[in-house]
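K.L.:
Quick heads-up: structures coming right below.
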Structure P
Amino acid sequence: MKNKSPIILNCFSRGGSNILWNFFLSHPSVLHPIEETIQIFNTTFRAPRLEGYKIVMMENRFVFRQWEFKEINPVNIETARYIDTILFNKKIKNLQDSEMKYKTSSVKYSPSEIKNTRLVIKNNNGLVFCTNMFSKIYPDASFIGLIRHPVPLFESHKRRKTPVSKSIETFVDYYKKIAKKIKNDQKIISNYHIIKFEELLYEPIPSLEKLYSWTNLDFSMVEEIRLKAKPFMKDDGSHSTKFTKNKHYWFKLDDVYKILEPKVNDFQSKQLSQKESQRILDLTESIREDFGYSI
């Protein structure tokens, strides 16, 4: 395969995947394929992609489905090579990206450097069930599972009216399926690690060191963190950012603590009724305990 030792992130949407992705993109040895996996291989009528439908034709089945939560079996070798080539070629396009062509805040990548970077992809929601497939395509891959407390996560989905927010029961079913999949895959894949969203906020630099250690990246090569500006919940319920939305910014390591809001879970949870929060807590008790969420 063209991509060597890729890093594959398995996450809930609205669960902090953007922060996790950009933690890895802060390292000069790592680049993404510009878009999320579901965008690159989309087969929905709203945003169809030729690449996605070609895979459907090659496999005679759908492979990348964001809101379907079932195991995806490995693809044939021709499809595997096609997926790998598409991801590799997308990674090369970082050379033309106004922000991602920089490996530090002031130094650009050379074409050969971009070619030799490690790929990091983001698989949200139903694409978490593609892990078995990706582990066969990339036996040398590193997997990171990202977990978030279910109460504020539900608030994020409810506010955006996602398909899994129709009811608390629908959301909990979604949450359990994704969380159990991540937990089970960690047990059977040697280089699979789990981190909590809350760790990224409370301890960003120790989390960064941990993530880089798991994926064999040299932490000493990083002096700044590249983050993408996204609106987030404030104490008063407003949702904004003081930066230009969706633009990347570089921050010194010591300044990262000033940028991330560690209380965002509390701010979001306050938007739900006590009845809603308690119902979620009751229905997710066992799976929360598996990940150390006591309340």
Structure Q
Amino acid sequence: MLRKIGILLEMIKFKLTIFALPFAFTGAFLAARGVPQLRVIFWVVLAMVGARTCAMGFNRIVDSKFDGANPRTADRAIPAGEVRMVEAWSMVILAGVFFFFACYHLNRLTMMLAPFALSLTLFYSLTKRFTSFCHLILGVALALAPLGGWAAVRGDLTGYPFVLSIGVLFWVTGFDTIYACLDSDFDREAGLFSLPARLGRENAFRLAVFFHILAFVFFTLTGVQSGLNYFYYIGIVLTAGALFYQHILVNPKDLSRIQAAFFSMNGFISLTLFIATWLSLATTR
């Protein structure tokens, strides 16, 4: 049983929950102008883990045929036969239940937003079948994380800095466009859609740079709109450095270090912005 749980968690890359969770905390801490109640933090964590587990499990299920045909992903748990469909579906359903259970225990607004938020994250997994803008749809889905964190604390969206969600949208769209370069040839042959498959890797990289410049601008505007102090802007400088390093670490002709760019740098960015926000709020009187 423990081995099976470990395989399931690896299948959905559970550790990458770190991408979205800090932004949910950023929204929650901004709403509380400090540390939210512990009960709110608990339910936010459960909601985020439930939503991401449900979405990633669903992604692995609906893409299992393509994963099996793609040499890069053929060893994933479902096409490799390590996880049965009934086991994957059980995880997806259970995670979805946990998500709604957590939203119910937060407030009425989070419960109202829950069906839309989960539906959007599930819908993303189908978008590569018909649009090259699938990366933008993933960006919109993750942009709901800070908004959800704010709603969990306040119970309304009054005063919410929407520039934060826009920043998350372009940040996610940029790094997902880069990551999609790994499968651009396969996607083109399989009739799947992505920006690298449609535009080519070089143009996709240029577009990712543009997305990340926009993300930097909107993350900076978040500090201005939220009245954050110099700690936040130190985080912004570090974020700019991480974004820049990500784009010199990989290029269209050499994707060998893309795992470091995708996992390490983006985890660093989300954590840095959250910690910078927390420190700013803690030192603002």
Structure R
Amino acid sequence: MTGSWSNRLLTAYTLAFLVFMFAPLVLMIVASFNDLSPPSVVDWRGFTTKWYTFFWDDEAVLRADPVMRSLDRERIIGCFGNSLLVAAVVVPCALVLGLAGAVLLTRWRARANGVLWWVLLSPMLFPGVVLGLSALIFWRELGVNAGLTTIIIAQTTFVAGYPMLILMARLQRQPSDQEEAALDLGASPWLVFRRVTLPYLAPALASAAVIAFLASMENYNTTMFAKGGACVFSTEIGALARNPNGHPPIINAVGAAIILLTVAAALAHTLLQRREMRR
């Protein structure tokens, strides 16, 4: 009897958790097809896809709509381009720093490993506001104006922790026999790393790159305080969401598109993994 109640309680908790997590996403997607601003699922004014076509509609179509003509499409697209530019620099820098930290913590055996662990991991534990403000103040003192440069520096400091953890987990599972055998046969440490360690890390590097890209694109707190007069997609969406008259449904459309792309990428990754397992 006790086990039955425990199972029911666990099932109820799981269902409540899933509803709490996914119900807002479902409502957001439904509201993105409502011809009403601010978006709503209660007050339905008709089905529309205009919030999705906002980014490529003709100017005449935008000017005819009272909500879309109040939005600066060119600025939003430009901010999205800035996000891609920042991520294009942050991702490789984060991978290099994360790989260096992972190799250092897994291959170097010393008493200072515990201290190094916390030092390298500390940027992930600090609030994003602290990282953004510290980057802004420090680099301003060196004559670097706030903008995309300080965004890249602040994001790299924060994002590098994710690849480090992923690569550490992979390195800790790597057998040391192959590296030791290569060294015994006369290979240099660099050759061993390039021909043995790096190929073994390739799947983890790909996963770390995806995680770093997503972390860079969605980062708001750190970016907000390091951007100065520049803009990226996350801060621009945040600015639109703070509209005192209610946020435009374009935000819902963007969110729905991101969810769709994320689910599609996850499904593609799962299918590729199953195909590799069958081989």
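Values in this text are rule-based calculations from the coordinates and carry no lab data. What you see is a predicted model, and the numbers here were worked out from it, not measured in a lab. Cβ atoms are built from the backbone, for glycine too; each structure is taken alone.
K.L.:
Matching task: 57, 41, 32 is the computed value of Cα extents along the principal axes in Å. Pick the structure from P, Q, R.
P.N.:
Q
K.L.:
Given a value of 17.4 for mean count of other Cβ atoms within 10 Å over residues 93-100, point me to the structure among P, Q, R it was derived from.
P.N.:
Q
K.L.:
Give the label, chosen from P, Q, R, of the structure having the highest value of distance in nm of label points 7 Å out along Cα→Cβ at positions 149 and 173.
P.N.:
R
K.L.:
State the single structure among P, Q, R that was used to calculate relative contact order in percent (Cα under 8 Å, 6 or more apart), giving 21.
P.N.:
Attributed to the structure labelled Q.
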